[in-house]
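Have a look at these structures, which come just after this line.
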Structure 1
Amino acid sequence: MVLKIYLFSQVSGNYQQYAVDHSETFLKQFCKNCFALNQIAIHRDGNLMYYAYAYRKTKSEIYGVCIVCGEICLNLQWLYEYFQKVLEASAYKGVLFCFDEHGKIRKNVEKFSSEAAEVDSLFCEIKGYVNKWQSYWEVLPSEDFSIPIESKISFAFDEEAKDKITDAIRHYHNVIVTMKNTAPSSFAKTIERLNSEKVQLQKERETLKNSIESLSKQKKQYRWVIVLSMLVVAGLIAILLFNRNVNELRNELMKREYSVDSLRSVVTNRDSVIYTQKKDLKHTQSILDTFALYMPILVSDMEVKNGNENYGGRIYSDRTTYIHPKLTVYSLIDGIVNLYVKFYTPNGLLTSSKADMSLTGYSYKDNVVLNKNQSTTVYLLGWGGDDRGHWNKGAYRIEVWYNNACIKAKTFYIY
């Protein structure tokens, strides 16, 4: 059913698309005219229907996905929500897109073609998912040549307008639908809130630190005043002629003691604030622990090397033996975990013929030890053979999986 898929973006006037073909004219114009946070544009070109979704982060920053098929979609709400999930899942994966410090999606590569294998993998997922829901599509009616090719109509999506939108798709070459804005994912909201709370807590901590230092200095000063006053009082008691001065000093001492009591009250209040902030920090940790139930391992970087050579260096075919992956992992859990590795050649997945090494759907697995809330460099077992020149020249892909989810992927080349 789905014939082709495109990934496109426009950032500060710079338009990019993968794959590049004649559809660029339509998608460029769509980005140019995009004015809402979330829009879907439907365009008919003969017997082909283009369904393009745009996420408008800012006025000058737009990202989107487009599918091409030969049918009419009867459930735009479903298609819109799926396109949103595709972008969020890709940002969570962190290859093509990622989340910024405010929890909003941004592009993580200069050009989509630099991660062509990742884009193609994403396209396969989209095609497989959309093709499963054939009940949401109907056969495209014959084209009405009396309708101008530039005909266009716009709608704001709601339940009452669903039938009108479906009917318009049958009769107009261009239909623009502004979708309802949905709340960001819980992960995006958590990132934004934690960053905001972190900044606020740092400011309050610095203020409290300065206040405590100031109070400590004042307490030391008052202590010396009290000691000196007591000495003066003792001297005046011994000298009855200065009785009047003794009484005045006693009154002054009482005032000083009142000031000290006031300062103690301030310190008590500050301690209460610190206690409350500790509770908030525990709450934040609880949120992180909840997030750890869904994705306890975050991989920020992956590098590979050949044999005893350096990570990140060029790998030459005539020197190859074992290819070793290295990961930079931030863990939200403690203990030993199983990481599964897939090596792909241009011909497909590499697996072992040895009984003790075979794993259905994977090349091999490795056990690693992780410490909670710590960043760790993990060196995985290598894959290959003892003979030099074990690997042929070409492009390869390595994927690391945990709990049936790909947590990091990388394309590397052997020259």
Structure 2
Amino acid sequence: MLFALNRLFMNLVFFDPAQSSGLLPLTYTRPVAELIVGGLSISQKWAKRLNGQSSWLTKEYLQPIYPFRFTKDNLFICGAVIPDDEIVAAVSGLEMGHGLRDESGAVAWRSGQWSSDLMPQEIHWHDLAAQVTRLNNSYDIFSLNAAQIQADFELLTSQQKSAPLPSHVRCLDSSKVFVAQGASLEHCTLNTSDGPIYIGEGAQILDGALLRGPLFIGDHAVIKMGAKIYGGTSIGPYCKAGGEINNSVMMGYSNKGHDGFLGNSVLGYWCNLGADTNTSNLKNNYDEVRLWDYASERFAHTGLQFCGLIMGDHSKCAINTAFNTGTVVGVSANVFGAGFPKNFIPSFSWGGAGSMTTYSLSKAVETAKRVMQRRGMDWTAQDQSVFEAIFEASKSWRRD
């Protein structure tokens, strides 16, 4: 269901929660609300339901890219909160000066006032009976992904008509498949017994690909020949995906184009996994996976038995790289060499299991420029400022 807000509610302000370190390194390069889970970012999920325009309150170095806009009437929304019909209905009914919260804190409030500490003091709070769904940790992205693909499929396709499936495509139930205009499907197999499959505009599904829902394939993504992609997976716009992928999210412009396994993992933007890269998503003793926690600077319990790789933007690995269970790779790291690299690789690191050194900022920028130019995109002064800020923020974890 879509909710049309009063026209005065058009300005949606997504603020990062006070405690969001569990979403690093993915939020080094974007506000929390710009994380993709399912087929859309959190801000897109809200904006489509509320018919509003987005602005952000986020890290200072990100504000030039994600600007803050303030009007006479603003709806402030916690960027970690994933909307559903119930919470959207509650938010859409807020009067000026009123807000909603749950046990974890503020969910949303409506205000025409602004203060440096974000929250006006005079807000009248209403407590929600149930806890809302939030992204608190990076692994929540793949844990919630299957359900969010289903929700986003309904949101995106409820008033749209799918292009017809070609006769040479084998499909179990075409009513659960949506194919956007301009997508091309070769001789492939679509299995929707466990959930729907969304194929975006201009996407290419090559010969022999085996796709199982719930699955989201973004605009202009390419699914390589013979790929085996299981449910709970999102392949973002302009990504290339091959080999075997299960319950993972590739956010955009990233490549896993060759054989190898990616499971219970999240890749940011502009990542590249070399041929035959493999991620372990289950420990040999079947024990709970621990993951690097930036706040405590130690490995923390996840409560998960399956957890693979979390990789920040612009990071890459060489052919035959093997990532151990529960590995976190920061922004703009370059990983190579034999053996398992460490389970935590800081941003702007260069090396592998044998040793790690600092990947110099100038060389990292040169590579990022080349990568983006191949996709027809330019490196900007704002991109440069973001890299510089992350390089400084992550220096304490690098050991030369």
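Quick look at the values:
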| quantity | calculated |
| --- | --- |
| For helix-only ellipticity at 222 nm (-39500 (n - 2.57) for each DSSP H run of 4 or more, over all residues; to 500) computed as -14000, the structure of 1, 2 it came from | 1 |
| Test item: distance in nm of label points 7 Å out along Cα→Cβ at positions 175 and 335 calculated as 5.1, pick one of 1, 2 | 1 |
| Test item: Cα extents along the principal axes in Å calculated as 118, 67, 35, pick one of 1, 2 | 1 |
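Each value in this text was obtained by applying a stated rule to the coordinates, not by laboratory testing. Note that the coordinates shown come from a computational prediction; the quantities given were computed from them, not determined experimentally. Cβ atoms are built from the backbone, for glycine too; each structure is taken alone.
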